[in-house]
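**Q** Next up: the structures, one after another.
Laboratory data are not the source of any read-out in this text; all were calculated from the coordinates shown. All figures in this text were calculated on a predicted structure; none of them were measured in a lab. Cβ atoms are built from the backbone, for glycine too; each structure is taken alone.
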Structure I
Amino acid sequence: MSPKAPRHSILVVDDDKNILKMIEINLRKERKYDIRTASNGEACLKVVHESTPDLVLMDIQMPGIDGIETLKRIKEMEALIPVVMMSAHGTIEKAVQSMKLGAYDFITKPFASDRLLVTVNNAMVNSSLRREVDELRRELKDKYQFKNIIGQSGVMQEVFRALEKVVNSNVTVLIQGESGTGKELIAKAIHYHNKQRCNNSFVAVNCSALPETLLESELFGHEKGSFTGATGRRTGKFEMADGGSIFLDEIGDMTQAMQAKILRVLQEREFERVGGSELVNVDARVISATNKDLEEAVKNSDFRQDLFYRISVFPIKVPALRERKDDIPLLAAHFLTKYAERENKVELEQVSPEALELLMAYHWPGNVRELENAIERAVVLANPPEITAKDLPASIRSLGEKKIYESDNKLSSWIEKLEEDALRQALLECEGNISQTAKKLGIGRATIYRKAKKYGLPMLR
């Protein structure tokens, strides 16, 4: 049997006992609502404080605290509770006022039971969606807290100090760094920590992924018929980000013509959709990112100087992973936990010292993204309780081989390394079977035992 759907609680507030009784009878027919009643504003506020109902259905005209004042206080206590106001014909003006104060809807007395039920049901659905959105926003804010941007190195502490200064301003931010350093993660942290903008949209656009004509439509939208295939009006990313933030990733790849259009938006806070003449006003904070040296691009006339000054009011330089190697153990442990849980290998507890030494020695051209991919792969291959050097990608493992050869040029060291590699591969192909491995390599079982023990290789029998 499927579990029963949870019952929603409704608080009905009216000083007319007959109306209270009528509404209660109609709502109880649905058998999915728990109904409570109150005869005035004071009693209503007490119930809201004690039990937080899912919906308040309230008359405007009441003795003592009227519906308008009660609505204000409810919204101060719990903004997400939907409130439906009931009004007589002579109080329509107050009903409209209540909508401005945050009421979900109002219904005019006398009303049919069908009208009541439809309004209540719609309010419940709307409330559920609003709560889901609010929960998602809270999760996003938690996800993009500065403490979740991993880094204890000195250079990362400088980045954190810069972020703390800029989050609650509205200045444009330019994030510079190599690919894979986490520029978008930092952009999201800036947005979700801004008290004015965090409840509005964060919209990201990859400026290098689209040709100029499509990028213009993506950013500014277009009108119906503005080009072949434009079958209707489309809202652009700037419009979607109104009140929030727009992240222009790889802004250094924009053409000169597109740079001029972005400059106008930054200067005038307005634009026209493609194929349109209507000016669209927008209040979106612009956060840009690039892996290019824009100052050099300005010198070479590849990037507009005036746009560079506009987007780089507050520049942030994200260091490459090779510049913050002290953070590699922390990052590796974080990714290990993340992917061990996803792959149901929670008994995988650590990265071995030998593997960590290789991670620290590697130059990481792909930065944090490459490290994450390496650990994800290693989690799949590793046997608990730890990730070992053999679980790492070949490009990283080769550092260990190079280190052996460079540190000791004796022929015996070379032979031992080749012997270990050959034995490891044979055991792997024979699934650890000693007899099969001995036959494959043409040596005795006792030799296999002795060599495998010497090199710390796994055996079955």
Structure II
Amino acid sequence: MNRSRPHLLIVGNGMATNRLLTQLQLLAPDSFRITVIGQEKVPAYNRILLTPWLNGEISTEELRLQDTEWYTRQEINMHLGDGAAGIDVKEKKLRCESGREFDWDLLVLATGSQALIPPVPGHDLEGVMCLRTQNDAAVLRRRCSGGRVKSEIAVVGGGVLGLEAACAINAMGLPVTVIHRDGWLMNRQLDKEAGEQLADAIRARGIKVYTGVNCTKFIASKKMPSVLRGVELLPLDNSAPDTLPQQLPCHTAVLAIGIKPEISLAKAAGLTCERAIVVDEWMRTSAENIFALGECCQINREMFGLVAPVYQQADVLASLLADGKWQRANPAQCCYKTKTLATRLKVAGLDVYSVGLIPDNISRSLIWRDRSQGHYRRMWLHNNQVVAAVAMGDTDGVSEYASLIDQHTQCSDPISLLLGGQLPADQQPGRKTSGRDVAA
């Protein structure tokens, strides 16, 4: 290995780092000596596919982003199973938990995020867990196959991750209950009607769903005080069903209530941090030759939890490093630009789509329903411009919504746009439709 090349040290071995490495190999092969510090012992994997891996839909090989030989071929030094413990910005040294030290010329922080743990009594009991890593998924898999087939599993949180986990557990044949604090599922992405329709689809699969309910305590077993035996539930309003139990017996509670950026390393090193590590549009932190990307950073107060913007950041940083212009005040190449991103997934066999921020102070919206087929769409407009949209069931023709929002495009025929690609020619707006209705 040529030690005359700058040493690029990367902390974190997730999807952001993998994208950065692959782009660097395309743009600037052999330009850096690269070392990756990873707290987990396994090679980088696709975190989005953890729930399919959990219930056996995909293999470990399909979960991985690269095989171990790839890193060897690229001469990338992987230091796994030993997380970073401290950074000396002045001396350009990083210390790992084992005490081993690494120096660097350029440092990238891709430390990701941690699952939020609610400040609820009993959250540290055995059986209360999160689902953020492959090891978490492996632990949950063992608990699901540990002979407790008749014992309930609770999923606390009715967002994307919580619902995916619940469906994966259900597919393994175990009884599972979703407990969600807000009034409807996926309340950050969906309106009330869509969230309630999603809940009906999930209940149809045999999964219990309680919304508007708070988990106030994790209850310990009387015989084994360190082990979970149930959760205590409290309705937040009068809409809770009469069947809501005060205590839900369960041997496992999966917490999926959100994430927080992992910034402890950067904060201790004196880097500028707010809710996340503050970086500019070229992923540069407040310290020279130190960069950050992914869920651990923020750009103009924007934070990140989706893959698309993280990959854009990795591409920007790879270009910056490849061109060697990271110390210029305004590098003459692409920078990170905020884009409207859509959430598209399949939950309980139902296609779900959401884009934009659903407004709470703009009254004009268009709704289309096909009750016989279970399809639903809603579009919010302001000054004849689309600002948000949701779709469930049939999501054909919705891909253009994000670009329309980004470009502030004037919409002269919003009804046609709402139904775009959905109806045959003889059922377009102005013609009689059967079993469908459009409401403004």
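**Q** Can you spot which of I, II the value 13 was calculated from, given it is relative contact order in percent (Cα under 8 Å, 6 or more apart)?
**A** The read-out comes from structure II.
**Q** Name the one structure among I, II that FRET efficiency 1/(1 + (r/R0)^6) of positions 176 and 288 (r between Cβ atoms, R0 = 25 Å, to 0.05) of 0.00 was derived from.
**A** Matching structure: II.
**Q** Next question. If helix-only ellipticity at 222 nm (-39500 (n - 2.57) for each DSSP H run of 4 or more, over all residues; to 500) is computed to be -6000, which of I, II is the source? Mind showing how you got there, number by number?
**A** On the way: I: -15500; II: -6000.
Computed on structure II.
**Q** To which of I, II does the computed value 45 (percent of Cα pairs over 43 Å apart) belong?
**A** Structure I accounts for this read-out.
**Q** Can I ask one more? Looking at structures I, II, which one was mean projected area of the Cα convex hull in nm², for residues 64-127 alone calculated from, given that it came out as 4.5?
**A** I
**Q** Of the structures labelled I, II, which one yields 7.9 when distance in nm of label points 7 Å out along Cα→Cβ at positions 88 and 328 is computed from its coordinates?
**A** Values: I: 7.9; II: 3.4.
The structure behind it is I.
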